[in-house]
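Each structure below appears as structure tokens.
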Structure I
Amino acid sequence: MKIQQIHHVAYRCKDAEETVNFYRDKLNMDFILAISEDRVPSTKEPDPYMHIFLDAGNGNILAFFEIPNSPPMGKDPNTPDWVQHIAFKVESEQALMEAKAELEAKGIEVVGPTNHEIIKSIYFFDPNGHRLELTTITATQEMMDELHRIGPEMLKDWSRTKKTVDHAAWLHEKEFSR
């Protein structure tokens, strides 16, 4: 099996129209299509829904379900807000800063930029409470090659100890810092 790419990722939303308006008006995504049915196609369970699809660029699709007959949306109380998020790539640090200014001008509260040494990011929330990230790659190929090389060892050590591992501490040293 060879995966070609992610076709779409789907999340729940509180209000399909509000969600389309946010992603169209705040992030300039095109609204591709909507599907609404009375039954879940895979299970045939009766559960009316609205399924919306937005163009996230380069063949990537972001989808949402509004499911009004289910209990209200909630968050996993055991997972911090910063963990689950959707990250979108922008082309440069300048584009990232322009996006931050544009979002703030549209009334969106933005955190960052945050320098992760291999990327820089800003963070904000959509009207459903989903955390969003805009990011740009700042790493050199050398940095990415080294992270790829040490990844298996880092994972093995983490799995054994469940404690922070320092294999990539060099990211914060002056020769690699930006």
Structure II
Amino acid sequence: MKVEQIHHVAYRCKDAKETVEWYVKNLNMEFVLAIAEDHVPSTKAPDPYMHVFLDAGNNNVLAFFELPTQPEMSRDLNTPEWVQHIAFKVKNMATLLKFKAHLEANNIEVLGVTDHSLFKSIYFFDPNGHRLELAAPDAAEAEKIARLDSVKWQMLEEWSKTKRAPKHAAWMHQDEFLALD
């Protein structure tokens, strides 16, 4: 028994129409479905909502709920802003740079290009305050992932015991550290 894939991920939005239009305009996603109800199907609670679905590519669906009767949305204040984010893969570095230029032309502040060794990425926020990332694979991504795969359990075990970053993958940013010397 195994899960096949993610069916969809759902987040809250401030305004369903604004959110759909933003994702269509800025990330070229397709608006695929809208569902609106007055009662929550799972709990039967009276709570009207609009639930919108966007195609994020390869059968990956990004969904949002607008909840007009609930308190104003906010993020988890106990978690740093950089932690919770949605990352989307793009084909290559050229595509990443085109998206960066497109977003900046639409007056969206973009952080990066950030080199994660396995991939390079940019970061920005949607109109709801959700942090987004676009990631382009590195040319040697497969080799680097294989190298990390061989030490993943040792790293997890060490982290579990010490809560300190294991050094098994320090090679990923070795050039970065050498530049700081």
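We did not get these values from a lab; they are worked out from the coordinates using the rules stated. Computed from a prediction, not measured in an experiment: that's the story for all the values here. Cβ atoms are built from the backbone, for glycine too; each structure is taken alone.
For the read-out distance in nm of label points 7 Å out along Cα→Cβ at positions 98 and 154, a value of 4.2 was computed from one structure; give its label from I, II.
Details: I: 3.1; II: 4.2.
Here the read-out was taken from II.
So mean projected area of the Cα convex hull in nm², computed for just one structure, reads 13.5; which one of I, II is that? This value belongs to structure I.
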